[in-house]
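Take a look at the structures listed below.
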Structure P
Amino acid sequence: MHIPDGFLTPPVWGAAAGVSAGYLAMAVRRLRRRLEEQRLPLAGVLAAFIFAAQMLNFPVAPGASGHFLGSTLATLLFGPWQAGLIMSVILIIQAFVFMDGGVTTLGANILNMAIIAPWVSWALLRAVRGRPGIFVASWAAVVAGALACGLELSLSGLVSWRLALPAIVGWHALIGVGEGLITLAVAAYLVRAQVDLGEGGTGTW
């Protein structure tokens with residue numbers, strides 16, 4: 001789902017960068033008032049886990065693979081605002097240090113994976129309780145991010161939306177199943193380890 005440089009036109013990546021920058025500024029201001037310092041170490045551990053997990057690909061079909069996204073897990077533990085910041089830090093490091101995802105397209109990647117995905121997760125975690133909610137939220141977050149990615153590619157004229165959306169969303173619907181299973185497994189471990197799921201996980205387990 002990481003979009004490389006050269007895949008989006010300047011108007012598309014510029015608009016995405018503007019939206020993402022404005023959103024992150026709002027998130028920082030909001031969290032300054034509500035930051036729970038005792039949970040900062042957990043945020044650091046979570047960011048490291050998601051970063052490492054994204055490096056591991058799993059096959060979804062011959063010649064195609066996917067990786068763990070992690071936005072639902074971050075939202076479950078911290079809510080959508082802090083999850084967005086955690087995911088953004090991961091994406092920034094990936095872009096500038098590991099060349100995973102482009103620099104010009106960083107705003108679009110943040111929009112798709114650090115803004116849209118956490119808020120989709122948040123809405124579904126509230127609408128569908130318990131383990132089914134975690135699975136559905138994880139699956140839907142991946143699909144929603146892929147849908148946004150497909151729209152950005154089609155708006156850039158790289159591919160027709162009639163081709164981009166079914167292909168990208170179709171593959172990521174399969175990837176989302178793996179995302180849901182991994183998120184469920186990690187959430188179950190955290191519950192057994194008596195880790196406080198925090199505001200994001202209230203009432204979901």
Structure Q
Amino acid sequence: MYIPSHFEERRPEVLHALMRTHPLATIVTLTADGIVANHIPLQLIAGGATGDVLRGHVARANPLWSDSIKGIEALAVFQGPDAYVSPSWYPSKKEHGKVVPTWNYCAVHAYGVLTIHRDAAWIRAQVQALTAWQEAAAPQPWSVADAPPEYIDAMLQQIVGIEIAITRLYGKWKLSQNQPARNRAGVLEGLAQREEPGAAQVAALMRERDPG
């Protein structure tokens with residue numbers, strides 16, 4: 001990922017927060033037939049004895065776990081809020097016209113070797129942890145124990161656990177930091193006129209780190 005210095009985000013707590021609020025990652029792996037991408041929810045386990053890890057599971061029928069070349073790093077991409085930025089929002093457009101469209105966004109790239117888990121106890125614990133995490137805010141959280149045991153046992157046989165021990169972590173927060181204050185203000189005004197959720201989220205992030 002190309003990261004100019006003014007867009008780089010290094011703080012682990014910020015990177016981890018995005019990974020937790022946008023857990024559906026794109027996992028890119030290398031196979032004998034080339035690179036393959038899969039979209040898998042991953043749970044970040046930070047600060048463990050072996051460092052930060054990402055855990056999830058895939059269908060046993062998914063070749064991700066069997067076709068990935070062993071010992072080669074996988075890449076997990078976490079995409080945060082994003083929004084189109086129109087050049088018409090820049091006051092500088094009226095001054096010289098030397099402006100072009102762009103896109104504001106946040107993203108995290110996590111690298112690490114992919115480990116496969118076929119142990120039933122490991123898979124069950126991962127499913128329970130992922131479910132408890134996602135159900136925590138529900139008025140009546142669903143639990144794995146709510147389903148018939150024999151049904152859960154059968155379902156667990158159809159999945160395989162995956163784990164990525166993070167070796168490299170990169171973040172890019174492209175939020176108009178390279179623009180003068182008047183243009184950043186114009187972007188905020190323009191985003192306020194757009195109805196899609198990403199526009200409001202990007203505007204909030206811009207306000208958080210406005211260098212002005």
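Values quoted throughout were computed directly from the atomic coordinates according to the rules given, and no laboratory measurement underlies them. Note that the structure is a prediction, hence the values are computed from the model and not measured. Cβ atoms are built from the backbone, for glycine too; each structure is taken alone.
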Q. Can you say which of P, Q returns 2.5 when distance in nm of label points 7 Å out along Cα→Cβ at positions 160 and 176 is computed?
A. P
Q: Kindly point out which one of P, Q the value -9000 was derived from, the read-out being helix-only ellipticity at 222 nm (-39500 (n - 2.57) for each DSSP H run of 4 or more, over all residues; to 500).
A: Q
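Using the calculated result 3.7 for distance in nm of label points 7 Å out along Cα→Cβ at positions 40 and 136, pick out the matching structure from P, Q.
It must be structure P, since only it matches.
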Q: Could you figure out which one of P, Q the value 17.0 for Kirkwood radius over Cα pairs in Å was computed from?
A: P
